[in-house]
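Before anything else, here is the set of structures, which you'll find just below.
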Structure P
Amino acid sequence: MKTENTDPQQNWSLIYLLALAAGLAVANIYYNQPVLGLIAGELKGGDHVGLVATITQMGYTLGLLFLVPLCDTLNRKKLVLILCALLVISAALAALAPGMAVLMMASAGMGVAATITQMVVPMAADLAREGERGKAVGIAFSGVLCGILLPRVVSGAVGQWLGWREAFWLACAFAVLLSALLAWRLPDLPSKSSLSYGRLLVSMLQLLRDYRALRYASIIQACVFGAFSAFWSVLALYLQGPAYGLGASVAGSFGIVGLVGVLAAQAGGRLTDRFGVRCGVLIGALTSIAAFGIMSFSGMTALVLGVIVLDFGVSIAQVSNQSLILGLSESARGRVNTIYMTVFFLGGSLGSAAASQAWAAYRWPGVMLTGGAFALAGLFFHLLERRCTCPKTRVSDRPSAQECC
């Protein structure tokens, strides 16, 4: 069901608003990470402070699996605004938390509510005209990327100068802003399916079986994101080691360097619309492999250049793959996106775990080999998928996505 406004200019202004909303929502997964040390120093039970970040991510995963599919059956505006209210309450509770138990409960709520991100990105695809879906998804993903990279820097600075509770109050203020913006501008989009909740969840297995393109896109991006996570999960350890002897704050500042991915996301969307998703995925996979080759050389210049190349590659591959899967079934975009993002984050978790083992055994060379192997696996699955005969691969051509299945 197409819900686009008759005024294209209004549609694009709304898509940019959705990008802002996606960034403000996903940021709530990362606000706590730079201030964990400060939390441990103040609250009893601080020895288990690492669970705060873990529980936040668990909340996000549960919301992704059990709430995002509801976008296909419920009024999406009402669902998003309910989660906005949960986000405001949870952030305020975290700021006021008297102990670890309350903070963990609030963090779980923030993680669940952060799935607003995966509800608004498919809306961008709904609002885009045929032939411009890649551009719309690229704009939305650029907001997501800002929400992943910037919160650590902002929260760390606020925590250092004002305190960790103030960092959560800042998150609460942004949540209020997000609620106001979405209540004001988010269109009242109708539901797309009448399935019961149980059948809705079961239908995701059928979607995974029916759409070959969904299976390959999910696996390819899981591999690319696994390479991305392998690098970022040990960067702070590498910078603090004997090679550089730098503080943890420097690792956070690399997030600003990584914002080049925002430009890549928008460029990737236009490239996908013009040349097709295969071109974008191929460029993304090859660029990611090249990034680990660059970072294998010693020196800060090689490291910074590698970060830029890696973020560029991951962003282009992500926009291309997500543009493809959001064009497979208009009535099941919420469920399709749930499948894709679940596999995506699983790949990231595997990449982080493998990099941790590689760092312990072989230090930086081992991490570079691990990340490169994940990126190479993404290229392998992409080339395997290309064996499918598909006369048209442009994401703007809906039948082409299904011809590849």
Structure Q
Amino acid sequence: MQPTKLWTRDFVIVFAVNFFLALVFYMLIVVIGAHAMQEYGSSLSQAGLVAGIFVIGTLLGRLIIGQFVDALGRKKTMVIGMIAFTITSGLYFLSDSIATLIAVRFVHGLALGVASTAAGTAVAHIIPRDRRAEGISYYSLSTTLSAAIGPFLGVWLLQHTNFNWIFAACIAVAILGLLAAMWAQVPEGASHAGLRGFQFSLANLVEARAVPISVVTFLYGLCYASVLAFINGYAVELNLVTAASFFFIVYSAVVLLSRPLTGRLLDRKGSNMVVFPSCLLLALGLVVLANVQTGMGLLVAAVLIGIGFGNLQSALYAVAVKVVAPQRMGLATSTFYISMDASLGFGPYLLGLAISEIGYRSLYGSMAALAVLGMPVFYLLHGRHVARLRARDALAASAKSE
């Protein structure tokens, strides 16, 4: 049987939309704190708030839009989100105080939450059902690429130009994303028209079937947050700054190479075959990080964490959209990303308090233990049901082909 096509015109377009969204985020996240301190004389805590308030806005955007994506239409929601994202990217030029900068960061994050949730929902419907995990693995590479390019581009622009040029570059990238979103053709289905409008209740803000896997996502997001937020400080303490500058380049390269393979494996063998090995590799990488003495050791940790968390993230997202009905994918996507954003947004603050008490090495040792602890949690919440779910999907596919 000939496999259904994955790299369609619309898959590539929505891939590009998500890439442009994430590229703006990563370009700004590495320079916005410095902008707050240089332009407005903010304190370190205020600069941290300027960076972190973006995530709170993103969380709120996802909460609100999750139930709207299918009600409004997937493409329409994506275009509206991209228009809002483009407009809010330009608001940085109007900021004249630390208070207005915080407000701009909040609404910018809100727009990102709307646009990225809509894009994630759209691509879940574009990907053929029998290649959904593989497709999501490829789609997630859009964020991986932006995470590798964005920080480098932001720092380069800061070194050679000024903040206004960085903000102008962000507007240009956002416009490209908007044009791509308008060009996309997204399957809507007949189900979205009958859905009711916004209702402020827990059942309409999160998808209940995606909550168990989102709990697992939050736990492993904390593990990654410890690396994302503190690897540079740890490297300074160890005098391994040069090696640390290559950490996320190595991480991204490993993710780019491994995700297509693990996506196909998940589709063919089920999530357990990807999640459990990824958990172990993540734990091993954190153990290496906790005991690292050399630059090479740091890069070995980057390889292990890249294979581990890099594939775990896309596998858990694939599970989140596989366990729900097609018309609930928007809410499932929102629920998944809310848990990921919460761990990456609030985790650094909580883990920073722990570092002041136990230090970097003990923190990474603790995160390794959490990575192992997450395995039975995953099994209890989802892993033990995989065989039944795969049998259900196979039966549904067989009935559809008849």
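Computed from the coordinates by the stated procedures, all read-outs in this text should not be read as laboratory data. Keep in mind that what you see is a predicted model, and the values were worked out from it rather than measured. Cβ atoms are built from the backbone, for glycine too; each structure is taken alone.
Consider the structures P, Q: one of them gives 22.8 for mean count of other Cβ atoms within 10 Å over residues 52-59 as calculated from the coordinates. Say which. Derived from Q, not from the others. Taking FRET efficiency 1/(1 + (r/R0)^6) of positions 260 and 292 (r between Cβ atoms, R0 = 35 Å, to 0.05) as the criterion, the highest value among P, Q goes to P. Calculated for structures P, Q, distance in nm of label points 7 Å out along Cα→Cβ at positions 188 and 212 is largest in P.
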